[in-house]
Structure P
Amino acid sequence: MSVPAITISMMSAAVNTEYTWPMVRWEPGSQGRLAQAALELYGERGFDQTTVAEIAERAGLTERTFFRHFSDKREVLFSGAQALQDLLVNTVIDAPTTATPIEAVELALAAAGNLFDERKAFSLQRQHIIDGSAELRERELIKLATLATALANALRTRGVSDPTAGLTGEIAIAVFRISFEQWVASHDSRSLPQLIRDSFDQLSAVTAK
């Protein structure tokens, strides 16, 4: 089973490749160039076999510039986790006061799903890279656990008590994982937000009393 590449990372930065890439110490667009170079190399030779020096060389930049943007080569794929977490948390907190805990996290996941839907080609590329590395799969699981905790904390901010808050956060990430796996499958043409909604509907059906 694939671990979903839930982190939006440098999705917007990585797509801008229309540069002549001279060696520079610092300039706007360096992060995007490094990210694009890293994705290319990870796809060509695998994450484990790619070095920071090779990424910097492909981007036409220095290793020092790389480390100004990323703490290590894994963070090229995970550097946007905080932005995703902020989106999820803020959406839960700002949900209508009448929303149940499940409704609040569903709104949050649908908001995140819209971002992924706009960048499906990138998400598929990133997922392929993560699937090919045990280290990255482990890192992704840690990020997912962190997001579940963040969602639970956001629900607590809304006044939801435990164990409901913690359980809902875990359920939300489980729903996202299942929906994401369906989304990346070539035979399913539904959008990620729609798959998330459908998964929550199925959850309601199986838990109905």
Structure Q
Amino acid sequence: MKGMKLLAAGLLLAAAVQAQTTQKSGVNFGIRAGVNFQNINGRNLSDNKLENKLVPRLQAGVTADVPLADDFYLQPGLLYSGKGTKFKGTNDVLNLSYLDVPVTFLYKPVLGKGRMMLGVGPYVGFALNGKVTQEDGDKSTVKFKNTITLSEGLSAYYYRRMDAGANLLFGYEMSSKLSLQLNAQLGLQKINPVVEGVNNDNTAYRNTGFGLSLGYHF
């Protein structure tokens, strides 16, 4: 967890330094941080709908607004994103750490003294690490593989490293360059591995979440 905090801090510092050298390029760099409420939705091996619970997670990183036309921008980002869930029927909590790369098509018309923000686009995520904290306090390290054996699946928690899906964004950017935004993330890529010798084609675990964040553009 300390490593993830250092990563997020490094990204914020890099954004501040880079912004000083790119003010004349038309590209606006910024920082963003907030809280997301994450879950894993989908269906289990028995084809029953998952009914897990939301968990709060941190998201922080850097963005860049690249002008395309009047009021239209392309906003790539590099974000540390905590994800996970609380499993149904237990107090076991899954915590996954990702490095997400969203690419958002952003519309920012003038509204009052600032600008409204409307955005949509894809994201790709790469899992850095993960753990499961059980009700009794014991912790298990999450392992990452695309394909596992049945014995592996019974002995440890396994997920795929790669995640991908869609982002939605709604917010407001003030004249002070501070912004407040609501965001939603819909995972489209299965993060559960294929189990050899088991027909788990209907099994689908996907990251989903929504949250609130503050941003600042230089």
Note: helix-only ellipticity at 222 nm (-39500 (n - 2.57) for each DSSP H run of 4 or more, over all residues; to 500) at -4000, derived from one of structures P, Q, originates from structure Q
Where is Rg/Rh (Cα atoms, Kirkwood Rh), for residues 78-141 alone largest, in which of P, Q? Q
Consider the structures P, Q: one of them gives 18.5 for mean count of other Cβ atoms within 10 Å over residues 110-117 as calculated from the coordinates. Say which. P
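Rule-based calculations on the coordinates, nothing more; no lab input. All values derive from a computational prediction rather than experimental measurement. Cβ atoms are built from the backbone, for glycine too; each structure is taken alone.
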